[in-house]
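Multiple structures follow.
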Structure I
Amino acid sequence: MSDPYPFSAGTTLAITPLPEGTCDCHIHVYDGCTPAAFGVSLHPPEASIADYRRVQQRMGMQRAVVVTPSTYGADNRPMLAGLAQLGNEGRGVAVITGDEDMDDLCRLHEQGVRGVRINLSLGVLHQISDIEKVAQRIAPLGWHLQLLMPLDQLTNLASMLRSIPVDLVFDHFGRVTTDLCGQHPAHALLLDLMQDKRAWVKLSGGYLVSPLGRSDDPQLLPLARSFIAAAADRVIWGSDWPHATASAGRQSMPDDAAQVDALAHWAGDAERLRQILVVNPEKLYGFTPVTSH
């Protein structure tokens, strides 16, 4: 496409200088060949790694985690194609049914997959009963389970989530909106799981939980800092590029450089920012530590 920075508002570079090895822990790839799963609600336009590379450079990042989106169900081909282009600087989060052979999962691991996502908010593939099944299937590989679900559903599953045999990752602020910060029991549950080293929270898609639909919304500050204060070593960040809900017209297209600068404000200092963008992703996704390069 002709835009200098595809699927991203603005054209300026991020003001914040980012450390070597910085990782965007949540992007998606969409192609024009893979059919959408039956019944899905999001049908974004084609968005490639070549498109993302321009936005990545604008943000000042080097690494990325490609997540299979709800659009494709358990068809991981676009994600894997993206991983092949990213090489050693990429990792993947797949979608599986839980019935796959271990050989199939090992092949995904060899290609860079380090986690599996269950999306109960927009996905059409899984039900609550699949959470334990999938977790048991991926546990031998050391993968994590990335979850997205309505807050009331999350609260009702507290006991089960505490016993899952893999690390949990909650993307998009766990879907806690700014008005429910400190108010909804799901927020307290997430903080407890983080402090118990059972879960990670991904500060991705801030515009999805902001009343203004903006990732640089000042109202996000208390929410973001609540997770950082609870367990800074369990916080990661992602841009959510190419912002499928914005492409669908559900909100304004985010400015990815502004997202980076907002994160720097939430982190408060350069050391904490490096922990969120470099150290924590190295641990969760198995990137080679920058210090050993």
Structure II
Amino acid sequence: MNTWEKAESEMQRLAVNLALAKSNIRSNDLDAVFAGDLMNQCVGSSYGAECFNRPFFGLYGACSTFAEGCILASLLVDSGSFSRCGVIASSHFCTAERQFRYPLEYGGQRTPTSQRTATAAGSLIISCEGNGPYIREVLPGTIVDFGITDINNMGAAMAPAAYDTLTKYFAESGKSPSDFDLILTGDLGKEGHSIICDFMKNAGYDMYKSYNDCGLMLYNADTQDMHAGGSGCGCSASVIAGHIMKRFEKKTLSDILYIATGALMSPSSLQQGRSIPGIAHLVRICDSRDKE
């Protein structure tokens, strides 16, 4: 494509078509599409989804967008209002840099705590039929603001929201981290990963054995310059829709918690020096409808 923004929209179109092909359904079989990205007014999603001619819900939850879409789609399917929904989220390094940071031509240096916006897109089909995996439980997050203003440390801005959602879930469900094959945040990166582990340990929960972060999984830290890890709507979307779904197919995973975190800022709020609120949405994915 001749612009980065058009390229991101095309990534969304390709990801949805791939999910439809794997599900053996057509776009006309979808009752709605839930889509989001990092660009102003979610234009990447608007242009990406227009070719499907389906009812459209544009979402903005920053890096939490994919989980937000999964929650809304699954609740509507479970209620019987819809039968099948498409969920899609994307990000692009160049579109995000142009909007939130510096022009790429400037060549600004990154701090060690900064994360690299992933050029990626992921899509799921949420349906009332099929052999799973299944969305078993959801817990929408609340906005948590610890006063962080450093745009180069998203992990610190979002980790308190992940802590808030996780502790609420464990308190309400009576479960603990050891009850799950994997607890996966997206995307706290190296900095946020360390913070959430410390927070949870102080609250009496040991996360070390079962916890990972999509921002640390998407890249190879030994061979790629990712600084503190990956980020962006497409980071956890691609990890969940790709790597994690394949592990469910291979039966190496049966029960996971996916907690997508988002930094709810805008270019204007950053320029005004405002703090960065965070949010974290939780989705429990199981290989069976009947897991307790």
Structure III
Amino acid sequence: MEFKEIRAKNILVRCGIPGIDYVINPYIGCRFACKYCYASFMGRFVDKTIYDWGEYVYAKVNAPELLNKEIKKLKNKGRGKEIFLSSVTDPYQGAEGDYKLTRQCLKILADYGFEGVVSILTKSNLVIRDIDIFKKLKHAIVGLTVTSTDDGISRYFEKSAPAVSVRLKTLKILNENGIKTYAFIGPLLPHFVAESDELEKLFKELSETGTKDIFVEHLNLAKYIRNRLFEEMKDVDQEILKKFYSSQSKSYRVELEEKIIKLIKKYKMNLLKDMVIFHKEFQKLKNNE
């Protein structure tokens, strides 16, 4: 594992994700090492390959200092804008416990009186530590990625991330503290078509945490993701790999989306973006804006 302290040139960066204006990434790399992670492409900026993902973390130690300057450039204290933490790293991975870069950045936004939305996405229960700051922000929303209810599956695909059972408990704690939350079911793992009961179990357990808003995203099998994912899965049964390939077909996605819409209605949840996201189509939305 390689760890470095670095100094960034900027920290509040314009974001190309539809609906998000700016992104803050306090770290480069992510120790959680999820097999399917699209952010593995970040390696090319620090002389790493996609296969090195999970083996390096660089902390942007001057992130709070930069944000303190850059946030003041936003008009009307950012009213109507959204800042996202984070797009290509997990803001609450292990290094955050020591460096507190995410916490410091959130505190700067709160102290400044940022009037836009601050949204978080993580797989870590460390996010609970910052409930005090979320309550000070005008519009904070905290999301947890939950791709299964099975700790064994989450441990396999999300090697060093907290177990999914821990994430579900984290959502419940956030909701009990009055923090606005969402769940990110992404990627949708291919076994859900064959095992509908597992998909319903996921929605049921999310509902029991008090979470109502959800993002749902199909598996992204862009070439660089597929190469790394299948390299890490080279010892699994070939039938499982076939399911991963089939997840990209229109018929597969339609079948899965029909099941998801029924479950959303059954558990009275809200599908954010009003669609199950498929990366290629979502990119077209971005490009047409």
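Read-outs: derived from the displayed coordinates by stated rules, not from any lab. What you see is a predicted model, and the numbers here were worked out from it, not measured in a lab. Cβ atoms are built from the backbone, for glycine too; each structure is taken alone.
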**Message:** Comparing relative contact order in percent (Cα under 8 Å, 6 or more apart) across I, II, III, which structure shows the greatest value?
**Reply:** II
**Request:** Given a value of 26.2 for mean count of other Cβ atoms within 10 Å over residues 82-89, point me to the structure among I, II, III it was derived from.
**Result:** II
**Prompt:** Can you say which of I, II, III returns 30, 23, 18 when semi-axes √(5λ) of the Cα gyration tensor in Å is computed?
**Reply:** III
